[in-house]
Structure 1
Amino acid sequence: MTYLKIALPIFFSKPVVLRAFKVAIIVGIILAFINHGGLILSGNITAECWIKMIVSSFVPYTVSSATATMNIMEQKNPLII
């Protein structure tokens, strides 16, 4: 529980959120073209595709936030992780 008390404020801090958002946009666009490139280029994107593209962006957002959080926590206390 102590680990979460330290990690959650870092995870939701403004610098971590902003960086993760930028990563999510860039990687999300790449993933969208990998997964739905044909539909995007043809202009036949459905509502389902939009939802999948948005949800797919949460993966790089979460990975970036978690990595930044662990990095900050390790810098503050190398023995915590």
Structure 2
Amino acid sequence: MSNEAIRLQNIKSQIERGRTEKARAEATLESLAKQEQDIHQQLAALGVSPENLEAEIERLKTEIAELLSKAERLLAPPAAAQGV
């Protein structure tokens, strides 16, 4: 095989790899777009907009911490029993 033929074959191989990678990237992009759409639908069902997501997460963290503290207080033994 001549040098030119080898170079041409290499170029063809690179083009084919590029096509394969492009197809893979397009499939990934399509999958991610579908996931994004699903997440937006789930957020809408929960009454949360994507713009308010961070604030809602912080609100929920605060609520969880408060509820855990309340549960610990309710489950703590009475003060008189602690000295026994």
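Computing mean count of other Cβ atoms within 10 Å over residues 23-30 gives 10.0 for which of 1, 2?
It must be structure 2, since only it matches.
Thinking of 1, 2, which structure, once log10 I(q)/I(0) by the Debye sum over Cα atoms at q = 0.17, 0.20, 0.21, 0.22 Å⁻¹ is computed, gives back -0.70, -0.83, -0.88, -0.92?
1
Suppose mean count of other Cβ atoms within 10 Å over residues 31-38 works out to 10.1; of 1, 2, which structure was it derived from?
2
None of the figures in this text is laboratory data; all of them are computed from the coordinates on show. Computed from a prediction, not measured in an experiment: that's the story for all the values here. Cβ atoms are built from the backbone, for glycine too; each structure is taken alone.
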